[in-house]
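Next up: some structures, all given as structure tokens.
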Structure I
Amino acid sequence: MRTTTVIAHRAARGPRWHISGTIRADEHDACYATTAALAAAREARYQDRGLYMVQVFAPEQYTDITVEARRIGDALRVARATVADLTQQAVAIVPQANDGGAGVPETQLAALLGVDRMTIRGWLGKR
């Protein structure tokens, strides 16, 4: 979602408070409220249910944080995909470049690719 779309959506739906709480280490619950009073009541309900790390995000915080987090998340997904693709390419080219020890030395390959020499040895099947 583009930033302008998020801002337009926020303006159309009005302000909402985001209330979140942790049930267990890997389990969370979240809800929304249209007023600060409802947000406080839901926060109290979460605490009564035994949830911990209960947090309330005001509308301005939540939407601004969401827009920024979405932008960063999208950039991280692109970066991870790029790193995975480049790693596959490196794994494929290292054995050809090393040529059984007669080609480019492991240390030089490691320096060129910006990885540890032991990583190169792993890719060559020597570890």
Structure II
Amino acid sequence: MQFIVVNDFKFGGVIRKSGSVLTVQKKDVQSEITKGKKQIKQADGTFKDGNWLSGLLNHCTPDDDEAELLIFGEVKEAEEVSEDDRIAEIYAEMDKLGAAYDRRWKLARLENELVKAKKLNGV
């Protein structure tokens, strides 16, 4: 099963960097799921689920349908976003961060530069 690392964290004795792909065996994912979620007490005295207690599930998103089905019980349909729309979104984010970019860059380069800009700005 594959996961995309969203935030840097330590897993399996190694620090995993954001943006990297992490491959984990099914039995390891199942053991992480059994750790459960943090219980948050609400004002009315009831509890609701918070973040996962597992570093893997708290800092990563599933990259394949099998992992998503195992964790959430269903596979969410991905929205189809055109490449031009995604590029426009990245331009807007880069402008908001005050980061420089070149309009000749393709989508892959823009995504990489956006990750760098977010790290530099602490986002």
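We did not get these values from a lab; they are worked out from the coordinates using the rules stated. In this text the structure is predicted, and so the values were computed from the model without any measurement. Cβ atoms are built from the backbone, for glycine too; each structure is taken alone.
Brief remarks on what is shown
- helix-only ellipticity at 222 nm (-39500 (n - 2.57) for each DSSP H run of 4 or more, over all residues; to 500) from the coordinates reads -20500; which among I, II: I
- For the set I, II, ranking by Cα Rg over 2.2 N^0.38 Å, for residues 29-100 alone places I highest.
- Among I, II, which structure scores highest (criterion: percent of Cα pairs over 27 Å apart): I
- FRET efficiency 1/(1 + (r/R0)^6) of positions 45 and 93 (r between Cβ atoms, R0 = 41 Å, to 0.05) derived as 0.10 - corresponding label from I, II: I
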